[in-house]
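S.K.: Structures follow.
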Structure 1
């Protein structure tokens, strides 16, 4: 149960203090739909954020906008010179730019 809570904790309206949790602790499972959707996009869990159940919550246009905004939030823009595809990614991941934040270029 703790692993499940740790996985969704960032999507909850009121995050649970997992470190201080005991077997008698009451947990909150009230999630924020937009945070949950964005976290699924961030985790590249397309099998989850493309479920047909999302059709009842967001229109196709709203989902596309959320996906676009979430992916854009991890794009680093460096002023001045252009980053080469094979240069280290400026986010500090240690990967080449083309395999990290520059995917899709």
Structure 2
């Protein structure tokens, strides 16, 4: 029996990156443990890597809310993340549910 594709939550990655990004928590959540470890050891590249990852995750969530299906940030299997910044999103000129 095939399991449905399990995608990571973009908002959880954004939260983890913003709060614990200096320790690589967002990278570990996305399954990128090697770069997560490197990010933790360097304290988020002395803040630069942390800032860039947080910026990309935030921009990705914003653009997803306005209809973009593919994002900059992927998980370790190269899959796009789920969810934007609101319960609803614009897709193909219509407002559709994003969460739930």
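S.K.: Taking 26 as the value of relative contact order in percent (Cα under 8 Å, 6 or more apart) derived from one of the structures shown (1, 2), identify that structure. Write down the numbers at each step before the final one.
M.R.: Working: 1: 16; 2: 26.
Clearly, the read-out refers to 2.
S.K.: If Rg and Dmax of the Cα atoms in Å computes to 17.5, 56, which of 1, 2 did it come from?
M.R.: Working: 1: 17.5, 56; 2: 14.2, 46.
Only one of 1, 2 returns 17.5, 56 for Rg and Dmax of the Cα atoms in Å, namely 1.
S.K.: Looking at distance in nm of label points 7 Å out along Cα→Cβ at positions 28 and 60, point out which structure of 1, 2 has the largest value. Could you put the intermediate results ahead of the total?
M.R.: Details: 1: 3.6; 2: 1.8.
Greatest value across 1, 2: structure 1.
S.K.: The value 59 for volume of the Cα convex hull per residue in Å³, for residues 12-67 alone was derived from one model only; which of 1, 2 is it?
M.R.: Numbers: 1: 103; 2: 59.
Going through each structure in turn, the value belongs to 2.
S.K.: Oh, and also: I have -13500 for helix-only ellipticity at 222 nm (-39500 (n - 2.57) for each DSSP H run of 4 or more, over all residues; to 500), calculated from one of the structures 1, 2. Which structure is it? Could you put the intermediate results ahead of the total?
M.R.: Details: 1: -9000; 2: -13500.
Computing helix-only ellipticity at 222 nm (-39500 (n - 2.57) for each DSSP H run of 4 or more, over all residues; to 500) on every structure in 1, 2 gives -13500 only for 2.
Laboratory data are not the source of any read-out in this text; all were calculated from the coordinates shown. Quick caveat, the model's predicted, so the values are computed rather than measured. Cβ atoms are built from the backbone, for glycine too; each structure is taken alone.
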